[in-house]
Structure P
Amino acid sequence: MAIALACAVIGTGASGSPAYPGCAPGPDLHFRAADGTKLVGHRFGKGSTAVVLVHEYAEDLCQWVPYATRLASLGYTAIPFDLRGFGLSQRRVGNASLRFAGDIAAAVKTARSLGMKHVIVVGASIGANATVVAGADVRPPVDGIVSLSAPGTFRLDAIAAAHKLAVPVLYAAAEIDEGGNYARDARAMYDATPAADKRIVIVPGAAHGVRLVAGPGKVRTLVESFIRTHGR
């Protein structure tokens, strides 16, 4: 079933002091997933292409701030946000605690409500796992997704979702990260993906998730080329 974008945008500014004055000064974004879960994000930049950034397990949007700042300097709008149960977003229990793909759908909805003409989602680790699932189901489709070190079946089954993935996708992982598990999962998702516009890059070393784009290198170059190509 496609993820409905029937989520309400509460507002694009926080009242009173910003929630993240240390890592992300200025007003936060407050919005809800379709099931009512309250989510918190932040906006960097003013471009007409939005890059939604989805963090790793046990992290929050602050993890993405250095790269969000870079994307803003390149002319994009970057929107990192906290998945449910992390950072300042609402905690849920039971099955509701795992609806991360719905959180991404809500962030995409928010980006479009801000006037974005194109939306690309970049996820890291558990955020990449959820990004693959969301990329297969969000309607209207996003312009592309980037998976950085996605586990194939951690929390959500991204390998199964990849079989339905029709949007452009870039999979990236390091060859010995977690004993090679993330590279193997990247290849499994790539092989399962029917989209004609797909690419995979496996780089030496053990860099994980956000670290793959934290500095100059092959992955960051490919990610930014992907955003440039599909965000216009």
Structure Q
Amino acid sequence: MSKTLTASYLLSTDTQLKENKEFQELHSKYSKPASDESLDKTVKTLTEKGHKAYVVEGKDDFMKLIQTLVPDGASIYSGSSTTLQELGFVEYLKANPTKYVNHKAAFVAASSKGDQAGMADAVAKGWLADYWFASVGAISETGEIVWGSATGTRLAPHTPKNLVLVAGTNKITADLEDALKRLKDYQKTLTDGEARAFGLSGSTLAEIGVLSAANPFGAPGRVHVIFVKGVYGY
């Protein structure tokens, strides 16, 4: 399936999502971009906790920032992310295959051949990449970054030299409790719809990660949080 499975697409095609009144209420709450005041507060808190936080206006500014942030020849890896697809990051990498050492591209190539050893090798190299890209389930105004994983493999990739987390401002919540609710009750329900689009019965939330602050003994600013104003991903 080549179509990007956005929240709006899933809502328009998945009968279970359409008929879930509780989910519809959650969607009304969690699908709106945060106010400038909330965004400013979140950026301030993340910075105070030792992260680097950026705010860009849209897709074009996002790609300009990426080209400034990541030097040519750097090794990279990226998790599966609707956000990165919507922002054009995935297509940009495909259009510029020699710009970076792209271990995710190596993984996809090995996967297309059924090369299990090649896939494992690409993933292992990806965990040690110079830059690892992903999105998140939620980021709270109090500075917690929350994510979930169906496979339980997201913890290791959060340890490379530079972790680049990209999120629309729809993913900002008031606090950690609300961030976890957004992940478990809202994002998980949408990923159930995504799984059904591929013929599965639903998704699995095998792992929940919470990054509360930067490593006080590590390199400063290892975690880069990029907010793109507007609604991206879910």
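Every number here is computed from the coordinates shown, using simple stated rules; none is lab data. All values reported here derive from a predicted model rather than from experimental measurement. Cβ atoms are built from the backbone, for glycine too; each structure is taken alone.
Out of P, Q, which one gives 3.4 for distance in nm of label points 7 Å out along Cα→Cβ at positions 110 and 182 as computed from the coordinates? The read-out was computed on structure Q. From which structure (P, Q) was log10 I(q)/I(0) by the Debye sum over Cα atoms at q = 0.14 Å⁻¹ calculated, if the value obtained is -0.92? Value -0.92 for log10 I(q)/I(0) by the Debye sum over Cα atoms at q = 0.14 Å⁻¹ corresponds to Q out of P, Q. For the set P, Q, ranking by relative contact order in percent (Cα under 8 Å, 6 or more apart) places Q highest. Kindly point out which one of P, Q the value -11500 was derived from, the read-out being helix-only ellipticity at 222 nm (-39500 (n - 2.57) for each DSSP H run of 4 or more, over all residues; to 500). Of the structures listed, the value fits Q. Structures P, Q were compared on mean count of other Cβ atoms within 10 Å over residues 118-125, and the highest value belongs to P.
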